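We did not get these values from a lab; they are worked out from the coordinates using the rules stated. Given the structure is predicted, the values throughout are model-derived calculations rather than measurements.
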Structure I
Amino acid sequence: MIIQSKVRGFICITAHPDGCAAQVRKQIDYVRARGELKNAPKRILIFGASTGYGLASRIVSVVGAKAATFGVFYERPSADGKPASAGWYNTAALEAVALKEDIPFYSMNGDAFSSEFKKKAVEGLRKTLGTVDCVIYSLAAPRRTDKDGITYKSVLKPIGQSFTGKTVNTDKGEVFETAIEPATDDEIFQTVKVMGGEDWEEWIRLLVSEKLLAPSATTMAYSYIGPEVTWPIYKSGTIGRAKAHLAETADRLNDFLSEHIQGKALISVNKAVVTQASSAIPVVPLYNSILFKVMKDAGLHEDCIQQMYRLFAGLFDGGALKRDGATCVHLDDLELKPEVQTEVQRIWERINTSNLRTLSDFDGYKKNFLQLFGFECEGVNYNADVDPERPIRNLIV
């Protein structure tokens with residue numbers, strides 16, 4: 001079949017297997033060029049392993065550290081002649097590289113929030129890698145059903161007062177003012193339930209109780225703070241409240257792991273990149289478009305793979321990382337450089353529909369977005385017939 005991109009708002013409902021494989025290869029090539037991470041963990045469990053920062057973490061683990069990985073994700077396989085989701089194709093492409101190089105690579109597809117899946121994953125992990133020495137938590141989802149069977153839904157809203165600010169319609173390339181009403185107390189509570197640290201903590205405590213964490217194991221979750229221009233809808237909004245809970249969870253888990261296995265828990269505060277999750281947040285696509293131009297012009301721009309290589313090198317192979325207390329490292333240091341943010345703010349005040357493509361990297365942002373789904377990738381013939389089936393061979397069911 002011939003697969004073309006079909007964008008609906010902030011999501012692309014199709015994915016191209018060859019394009020996704022090309023994007024995975026591009027990230028693999030970057031890691032290979034940077035060199036082996038000799039002291040990184042060798043048995044790694046990754047939640048949210050199929051896209052964004054989770055995928056980049058798995059690529060760095062497999063290619064940079066030659067680590068055995070167990071990846072958990074919730075993706076759609078190809079069925080009835082329809083293409084699979086991008087994360088499925090990403091995983092299949094990376095698996096092919098790992099198996100060719102005899103690097104253990106196992107995956108499970110399902111709802112990591114559910115108690116039933118947790119039980120299956122524990123048994124799957126026990127039968128494959130056994131104990132792990134690193135757990136990466138990179139889940140992003142709009143809803144979560146907890147162990148009591150209660151479903152919570154997250155919202156992206158300000159807290160305390162309405163928000164009015166610039167955003168961009170990514171379909172039409174139009175800059176306009178958006179107004180968002182403040183969240184209710186229940187919406188704040190539910191957003192924290194979905195996007196906070198509760199599920200991360202449940203997983204780590206379960207893994208310890210099942211004796212699946214090796215002595216001195218490390219667990220990491222990923223977060224974002226961003227600059228003041230995004231705070232009303234991000235840091236000071238519902239998602240920011242959830243991220244604060246994530247940071248509090250890291251402190252609790254750090255104490256817990258230190259006591260039980262001499263391990264540690266960390267939050268990595270990363271820079272703004274194009275992900276499926278961030279594309280849905282008002283203000284962020286316009287901010288990213290401006291930021292990318294400023295950082296590219298300054299030679300400072302990083303995508304997920306550059307960030308994750310820098311994280312692994314800094315934590316495990318003696319690289320430099322900005323730290324904040326016992327449980328927080330910062331990869332947003334380049335984004336938040338004063339000279340970068342001063343220029344972003346200057347452009348933010350001037351930007352409108354007519355100068356969008358001049359003052360920002362909006363076209364680059366859109367290209368990055370489509371590349372998440374395997375489109376607009378160099379060297380891929382999008383007019384050619386492709387088989388949508390891409391098996392994930394070591395899929396634990």
Structure II
Amino acid sequence: MRLSKVEPAKRTLGIAYAIRDIVVLAEQIAKSGKKMLYLNIGDPNPYGHQTPRQIIEAVYNAMLENHNGYSPSSGIKPAIEAIQEDARRKGITNILDTFITTGASEAIEICLTALLNPGENVLIPEPGYPLYSAIQSKLELVANPYYLDESNGWQPDIDDIKKKINNKTRAIVLINPNNPTGTVFTKEILNQIVEIALEHNLVVFADEIYDKLLFDGVQHISIASLSQDLPCITFSGLSKNYIAPGFRIGWGVVSGPKERLEDYIEAINKILRARLCANHPIQYAIPVALLGDQSHLVEMNQKLQKRRDIVKEKISKIEGIELVEPHGAFYAFPSIDVKDDNHFAQELMKETGVVVVPGSGFGQKPGTSHFRIVILPSEEILTEAFDLISDFYKKYKNLYQ
């Protein structure tokens with residue numbers, strides 16, 4: 001008897017993750033012995049950035065003290081209190097619930113799962129982090145992207161948001177500072193989004209994982225701080241600000257009017273209880289990180305701003321590539337005059353070993369092309385990489401344009 005192939009669930013067909021998918025080709029090229037310059041993964045540690053020692057020691061001590069069993073589903077009390085204190089510092093005062101998860105990505109998935117039914121939609125930014133579209137496919141939601149406006153410094157396009165709302169829209173996602181553009185949203189734009197969310201009864205998912213990585217004196221504003229009436233979940237974690245992505249610790253802070261959110265909060269907690277808990281001993285790093293020494297942030301922001309400036313200066317000399325200056329996170333998202341940014345990224349990698357992520361993997365307006373890089377590598381690597389990009393792009397235009 002011949003058995004049929006095991007068919008995967010249809011919900012997986014739309015799942016793609018360009019940031020990791022590009023690594024498959026990079027690994028094949030690296031096997032040939034070519035020198036690779038990786039500008040693709042938003043992980044600070046491989047580029048030499050160090051997790052603060054006191055955070056590591058907090059985890060080590062927790063393990064020695066035998067905090068190695070299960071924790072409460074929402075997380076340990078000292079960590080919850082530290083997260084709430086950090087939120088209050090950002091002006092979020094009407095906190096209803098706080099929970100700790102396996103990375104901010106788990107918090108995001110749990111909150112989307114607890115809110116949306118198949119056939120409904122959430123407004124997701126393009127360009128934006130691919131995790132959201134992957135969860136969207138998994139939950140069998142209807143895609144409903146809205147655009148960031150490149151001509152306005154990659155701020156959310158308010159008119160486009162208004163056009164995209166329909167009777168199945170339940171929420172809007174904000175990634176601020178933004179991945180992949182590095183944009184920090186203005187108070188004026190955030191206030192307009194608050195008005196839209198209140199008018200249309202939308203929950204705001206505020207992804208603020210990069211909120212302490214800022215350049216040029218720019219201030220980050222949490223949208224949840226702008227209205228007591230706004231139903232909002234603010235996401236963050238240890239991965240970016242505290243250089244510990246491998247710890248896989250994130251959280252969500254629910255704020256807004258209790259009478260509107262209490263049933264939704266219970267739905268979130270049902271899922272939290274069903275998956276038991278986040279990593280217990282690593283939760284002890286949270287109070288040390290949020291309430292302790294922050295000097296590493298000063299050093300890191302200085303390094304990142306200097307590296308951002310190198311990228312900006314290099315791009316300014318390449319005709320056909322333009323950059324909206326990033327003011328936060330650790331990304332740059334240049335536009336490039338090519339027909340197919342995916343093809344460009346692959347050919348660039350094959351010839352030069354420079355690994356970038358095509359803009360199509362983050363969503364972009366039809367007819368435009370971009371690529372994303374991280375500004376985490378050393379100044380020497382960034383300089384070498386952009387010299388190679390410049391030389392290659394001249395050849396590429398002659399061959400394919």
Structure III
Amino acid sequence: MIKERKFYQMSLAQRLSLIASKTNLTKDEISTAVNQALSFDKIDKMVENAIGVFSLPLGIATNFLINGKDYLVPMAIEEPSVVAAASHSAKLAKSTGGFNASADSSIMRGQIQVINVSNFKRAMGTISKSKDSLLSIANSCSKNVRAVDLKTRVIKNEIGKRKMLVAEVYVDCKDAMGANTINSMCELLGPEIERKTNGKVILKILSNYATERVATSKATFKKEELGGTEIVDRILSAFAFAFSDPHRAVTHNKGIMNGVDAVSIATGQDFRAIEAAAHAYASRDGKYRTLTTYSKSSNGDLLGRIEIPLSVGIVGGISTVHPVAKMCLKILGVKSASELACIVASVGLAQNFAAIRALATEGIQKGHMKLHAKNIAVAAGATGKLVEIVSDTMYRQSNINLNSARTILHELQNRNPNST
């Protein structure tokens with residue numbers, strides 16, 4: 001398996017060659033990683049009023065051992081240090097067996113809102129008696145994604161006075177995210193539900209709050225590799241702060257989403273839906289809390305765990321249209337949506353562990369600013385070897401800004417006009 005240190009020292013050609021040897025990517029698929037060229041005809045069909053493409057850097061997180069299988073993990077993100085931090089965390093977890101992850105079956109729910117119901121008990125009973133025929137109607141939409149249950153509940157109207165009825169169809173999305181099919185099912189069932197309840201149907205839409213589609217991952221980090229018992233205790237204190245205070249918890253969970261979103265974007269997932277569900281899940285006990293938990297094992301090692309709803313898919317959606325998303329799924333080599341969910345959850349845990357460890361020890365800025373300095377150097381006009389020289393100089397001087405970069409670059413170029 002690729003070692004993170006060796007991988008980041010390789011040239012682009014060497015990195016792509018090594019990935020190709022591990023994943024059986026074709027030359028055309030490899031070229032998409034560099035060119036990322038989408039024709040205007042394609043993007044014009046993907047979004048309205050298209051004028052071009054906004055690109056994000058695509059990196060590979062290494063060292064991930066999940067459920068006994070090694071993965072190269074594509075991450076699309078512009079923030080410095082995220083890929084490196086996730087890779088290093090995965091390396092520490094790998095020494096204790098890696099990540100142990102699992103994912104629920106791919107059940108999502110669609111919701112049909114009914115107002116002006118005069119008799120809720122009768123309406124709910126009618127829908128219950130008609131459940132089989134209603135599911136049959138819903139399943140006429142798709143041969144693969146299947147509606148498996150239909151339930152009703154009464155919701156208190158917190159804006160007006162009258163309660164409302166909600167019929168919820170539970171759908172096994174299998175390896176798809178399932179949004180379009182679920183929406184089609186709800187729209188098809190709407191008129192039938194309206195007739196059977198003698199009410200008025202308003203909304204017919206899926207819920208992105210995927211509480212039946214939760215993924216978990218856990219890992220052990222040796223106290224010796226973290227710096228001893230004191231560091232473990234500092235991390236646990238940092239976790240207690242985040243768990244107890246929503247202002248800290250939001251930033252804690254943002255670190256999780258650095259990893260979750262980066263993999264989701266790279267593989268063509270609806271990361272907005274994943275974000276919304278994650279933050280709702282963090283508030284499920286009435287207070288916004290952390291999506292990860294940390295504890296100490298009997299021998300003093302750090303135990304990390306994440307629990308997060310993840311509606312992901314490997315068929316349909318953008319992954320069938322975008323060549324880079326298709327390539328990234330091939331790099332991962334996933335065979336099911338559940339496997340992808342396990343990977344996404346594990347990366348979220350790895351990224352969060354890296355952040356909380358840094359915060360509890362040297363601070364978050366040391367590694368982050370070292371990488372950020374490279375961006376500033378490039379913005380100042382540095383190229384080639386000068387990028388490293390300018391960024392290292394700024395970092396040593398603790399003066400990382402555009403003016404400093406330009407001054408250092410100007411001095412270097414005057415000293416050696418032929419430098420690159």
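Which one of I, II, III has volume of the Cα convex hull per residue in Å³, as calculated from the coordinates, equal to 178?
Numbers: I: 141; II: 178; III: 189.
Derived from II, not from the others.
Can you rank I, II, III by volume of the Cα convex hull per residue in Å³, for residues 118-277 alone and just name the one with the largest value? Can you show the working numbers first?
Details: I: 136; II: 124; III: 168.
Once volume of the Cα convex hull per residue in Å³, for residues 118-277 alone is tallied for I, II, III, the winner is III.
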